[in-house]
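Engineer: Take a look at the structures listed below.
Bear in mind that the values in this text are calculations on the coordinates, not laboratory data. Note that the structure is a prediction, hence the values are computed from the model and not measured. Cβ atoms are built from the backbone, for glycine too; each structure is taken alone.
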Structure P
Amino acid sequence: MRFILTFLLVLGLASTALAGPQSTIGGARLETDTAHKVATGWPSTSYEWWNKGKRKLDWALGGELVYGPWSGAWDDPRIAFAVYAPLRFHLWEHKRPGSKTDLGFRLTPGLMMGSAAYKTATVVSRIELAVPVSVDVNPKLSVVTGGVIPIDLGWVEGTGFGGVIPLMVRLGVEIKASKKTAPFVLIEVGPGIGFGQGRSGVDLAARLWAGTTFWSVIGK
């Protein structure tokens with residue numbers, strides 16, 4: 001009896017965790033060749049077309065309708081459209097009985113153009129750095145955390161040039177709702193540093209989205 005209990009304990013410790021839902025906001029690699037992500041919230045509504053690259057790289061092309069501070073604070077357009085291209089590198093994976101942790105690094109260049117006020121144009125360029133972390137706690141549930149730093153430099157008609165650098169932590173969940181869909185919720189919050197025209201300040205930066213990742217719409 002003691003041998004059987006010892007064997008079952010060793011077998012349990014040696015087993016690996018079942019993979020959680022496919023991720024576009026965390027640190028885990030894509031499992032399929034392509035995936036689609038749609039999200040809405042504050043400050044934008046977006047669509048991203050994700051692709052599984054070679055070795056440890058995943059990449060995407062995205063478009064975003066922006067109606068609030070693009071970085072979470074300061075750069076607040078009346079209405080704008082943005083394009084961007086996330087590059088996600090998988091850095092590390094650790095499996096334990098009952099869970100799996102994935103660490104990544106994401107680099108996202110982007111450009112936003114629109115109106116900052118009535119009949120006032122704005123153009124903002126961005127390079128966003130992020131360290132996404134996924135923790136699969138269940139075959140159908142993954143917790144997402146990490147940090148993100150959007151670095152925005154822009155121009156507003158009638159005001160001039162300025163910049164925003166938020167330092168935000170991330171918290172979210174991804175849920176495997178079916179074989180082809182994974183709904184998610186993501187919150188990012190932290191201090192946002194704004195500067196320009198010889199002035200600077202710090203304000204609360206926050207972004208919140210809810211959406212769905214889906215894949216294998218056509219074919220296998």
Structure Q
Amino acid sequence: MKKILILLLAALAGCHSEKPTVAFTISKVTKADGGVTKMDILIPGRLEKQQMLDIAAKVKRDSAQYENLQLDYILPGNNYKNSGGIIVYATAAYHPKGKVFPQDTVRDYNNELLSFDFKGISRKQAGKLLGIEPAEMAGKTLLGRFIDDNLLTMIMVYEDKADNQKYILELDTAGKIIAPIIPKEVNHNGINKMVITEQGDYMTLQDSILTMYSGQDPDKPYRTLKKGI
């Protein structure tokens with residue numbers, strides 16, 4: 001009877017230690033230098049820090065065999081086929097027990113020590129950026145706002161229907177315009193391209209996805225950004 005009671009208490013403790021999380025998918029698992037196991041975690045949007053810590057706790061609990069574990073959180077719109085790679089929104093990392101790392105400053109709900117770092121623009125910052133209405137673009141039609149978590153900027157694409165001209169603004173995290181661009185529009189093989197540099201770098205906008213191409217490799221996407229996230 002005593003043994004059964006101990007097992008029951010252990011089971012209840014296990015149930016209590018796992019919290020429900022936002023839906024996520026482990027899309028890729030790789031081995032990195034130093035014995036680090038890296039997992040790409042696809043998340044549905046700009047989650048708060050605590051939401052990602054709860055995901056980390058669940059993944060770590062289910063992957064206890066990995067002492068040295070790094071979780072890279074990936075937002076929608078990323079594509080592994082891009083030549084520029086994927087953009088990491090945030091990173092959580094568990095290090096081997098017994099080793100002290102200065103960056104290990106938080107604990108998950110299983111009381112495991114880990115580090116956490118925003119690589120991109122947080123939900124709060126993004127909310128402020130997505131609410132900006134530049135006076136320079138008054139009267140023009142906004143086609144989309146796209147946050148680049150790699151460069152920590154926001155790209156806004158407008159169209160002036162009066163002269164059928166597009167305008168591109170790039171803003172920093174403070175909302176300051178750092179790159180106003182009037183792209184040269186061309187249609188190549190049925191694809192509408194917005195050429196933005198003399199080297200032939202260009203963008204396309206389709207189905208709420210802004211895709212960037214390098215002039216050095218014009219047929220392969222460099223980066224993809226999803227509208228409004």
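Engineer: Here Cα Rg over 2.2 N^0.38 Å, for residues 79-142 alone has been calculated and equals 1.68, so which of P, Q was it run on?
Structural biologist: Attributed to the structure labelled P.
Engineer: Now for a separate question. 50, 19, 12 is what came out when Cα extents along the principal axes in Å, for residues 111-150 alone was calculated for one structure; which of P, Q is it?
Structural biologist: Comparing all candidates, it corresponds to P.
Engineer: One of P, Q was used to compute mean count of other Cβ atoms within 10 Å over residues 55-62, and the result was 19.6. Which label is that?
Structural biologist: Of the options listed, only Q reproduces it.
Engineer: Quick check for you: by mean count of other Cβ atoms within 10 Å over residues 31-38, which of P, Q is greatest?
Structural biologist: Top value of mean count of other Cβ atoms within 10 Å over residues 31-38 goes to structure P.
Engineer: Of structures P, Q, which gives 5.0 when distance in nm of label points 7 Å out along Cα→Cβ at positions 63 and 135 is computed from the coordinates?
Structural biologist: Q
Engineer: If you rank structures P, Q by mean count of other Cβ atoms within 10 Å over residues 87-94, which sits at the top with the largest value?
Structural biologist: Largest one: structure Q.
Engineer: Which of the displayed structures (P, Q) returns the greatest value of distance in nm of label points 7 Å out along Cα→Cβ at positions 71 and 127 on calculation?
Structural biologist: Q
Engineer: Have a look at P, Q and say which one yields 43, 19, 15 for semi-axes √(5λ) of the Cα gyration tensor in Å, as calculated.
Structural biologist: Source structure: Q.
Engineer: Identify the structure, out of P, Q, from whose coordinates helix-only ellipticity at 222 nm (-39500 (n - 2.57) for each DSSP H run of 4 or more, over all residues; to 500) was calculated to give -5000.
Structural biologist: Q
Engineer: So relative contact order in percent (Cα under 8 Å, 6 or more apart), computed for just one structure, reads 14; which one of P, Q is that?
Structural biologist: Q
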